[in-house]
1. By the measure distance in nm of label points 7 Å out along Cα→Cβ at positions 70 and 86, tell me the structure among I, II, III with the highest figure.
2. Can you tell which of I, II, III yields 2.1 when distance in nm of label points 7 Å out along Cα→Cβ at positions 38 and 126 is derived from it?
3. Out of I, II, III, which structure matches 12, 35, 32, 17, 3, 0 when P(r) over Cα pairs in 10 Å bins from 0, in percent, for residues 62-165 alone is calculated?
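Quick note: the coordinates plus some simple rules give every number you see, no bench work behind them. Note that the coordinates shown come from a computational prediction; the quantities given were computed from them, not determined experimentally. Cβ atoms are built from the backbone, for glycine too; each structure is taken alone.
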Structure I
Amino acid sequence: MERVQKIMAAAGIASRRNCEHYIEQGLVKVNGKIIKLGDKADATKDVITVEGTPLSLPDKIIIMLHKPTGYVTTVREDHDMKTVMDLVKVPQKVYPIGRLDKNTEGLLLLTNDGELANRLTHPRYEVKKEYYAVLDKPVSQQTLDKLRKGVDVEGRKVQFTSLSVLKNQVTLSIHEGRKHIVRKLFEKVGLQVKRLVRTKIAELELRDLPLGQWRELKAEDLRKLQTGR
């Protein structure tokens, strides 16, 4: 027996936290009865429905995309702009793990594995992300010292796990996943990000995957996601 939101996430309905919202809204039933948050079920025996549709457990798939700029990280089909889903064509229903904003490029993962998505995005797991940034001007020694001490962004200090600088080019690693966090932390020290590329999640690297292309992850890739923090 497992919590129903965990089963739903494993089925690729949404992240576990979003699955909880479905339950709270009374949209989930087990054996015909509306459930409440925290209820458990047996996915092999019980009939679970979400908005009247029976739940099935599909084969898990994890995709690595080299996201270009100009694409929004969303699964909404009614969006006016180009989305990352326009680049990834698979029969399974997948959704992005976290997000990259429209003007950011680089490594983006998509999956129908809700458990993996939760482990890679929840703050308690402290999954490391690496970025390459081109700034509007060189980083002074004084600014570099400030960055190495950590930068307060919206009431919380952001600490780098690694930071290297060459004039106006910066390679950095952080555990943070807040929206626009890299751009905001540089703004706090008077710098503007002109180009931002996510190059690594945990120990999984973007490497030579062409811009706008994707590939399915292999077992070796999954081990890299599970070991890097």
Structure II
Amino acid sequence: FPASEGFFAYQNVQHDPGLLLLLHSGIFYEFIPAAEYFNPNPTYLTIGQVETGVNYALVVSSNAGLWRYSLGDTVKFTSLHPYKLVVSGRIKHFISAFGEHVIGEEVEQALRRTMVHYTEVEVVEFTVAPYVTTGAGQSRHEWLIEFARMPDNLAAFENELNAQLRQLNTYYDDLIAGNILSGLKIQALPPQAFQQYMKSLGKLGGQNKVPRLSNDRVIADALLALPDVRTD
């Protein structure tokens, strides 16, 4: 787990995805629960307070002069004896337009779980954005997906995807149960839509990726404005 700010962890067991955290290299680690990151006064946890299976924003202070510097990465501990973690995403890639605190790992996992039940489906690329309206219970998440193979029943696929995300994120579940949000909506994009979008930005190539989700509609609206995109 290297970065310009320091070297934080490494894989010490070949088939274990968990990275061994370096605790004696002049770096002091703090961890903010991802759901609190954008709060005015989030909780800062030390290494002795972390739990496995929780997404944390990683904050470091170092003997090179860094002081409570947020790397922008989220990590999740897989072991506490010893301390091992995986990088689970980027803290700036999130949706919390309604207070739901949904992160990239959750939307990816929800889609993977859904595709287990719809084995005919192949996804090329996707991104998620908030869709805000004034009517009660009409705002929602909008998933823009480029399929290589569409689901046989898109409405059923949407419902399963929504159910999986509700299981993964209790805030999202509460907002739907409270009629603040409606279930998610999928916009199926034509072939090469994401490629066209990245090309329009001058960022076509393997080193550049479309964020899995955004807290605004900049990417979503640009994709929907492409030629041959039909919105429902």
Structure III
Amino acid sequence: MFLKNLKELSIQISDSCKRYDRSPTEISLIGVSKTKPLDDVTQAYDAGLRQFGENFVEEFVEKESTFHPEDLAYHFIGRLPRKKARKVVGKANLIHTVTSIELANKINLVAEEKNIIQAVLIQVNQGLESSKSGANPDDVLSLAKEMNTLSSIRLLGLMSIPPFDQPAKPYFADLRHLRNEIFKTLDIPLPFLSMGMSADFDDAISEGATHIRIGTAIFGKRN
């Protein structure tokens, strides 16, 4: 199943890249393995997937500590409480979900103690939905400015999950524009845009996504 799904995805990503004059090498495919058993992770790895995204801290810790070949990267893509940051910092290749300067400060402190630089993204709540985490788009510029002063984190870009009941493409375009505004105003290069899931990654690629987070199209529907 995983080999077939990954082959189909690879073709679809390549087709999208051809349409929008992009290279498939620009796209990081993250398999969203939340709530899926470790056996699914190992099978997907054997089929060629090398990047996995987890949403829940305890599940992230269990999988990362149990199965972590050298060429596998775990991403943390869920809500990260400050009190649990220590469990993720230094273990996640990239934390996609920094939502406040308080969380950024905590990640920076833990990274400093561990003598590492932790790569992070700012999660933007573009739809201002109470059911989702994320910084208000109006606050992202000032948040990026503050985060850029922290010595043990490296801000690499923005992440978003558009409202499910609306077309995603305008939100992806807005996220790209926000990234460009940060670079223009603050001279902070942000190469990563984490956006796009199974149903809308073509639109995300068209608007500059570098990381697409794919669950259903790889692992099947969740119960």
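1. By distance in nm of label points 7 Å out along Cα→Cβ at positions 70 and 86, the leading structure of I, II, III is III.
2. Clearly, the read-out refers to II.
3. I
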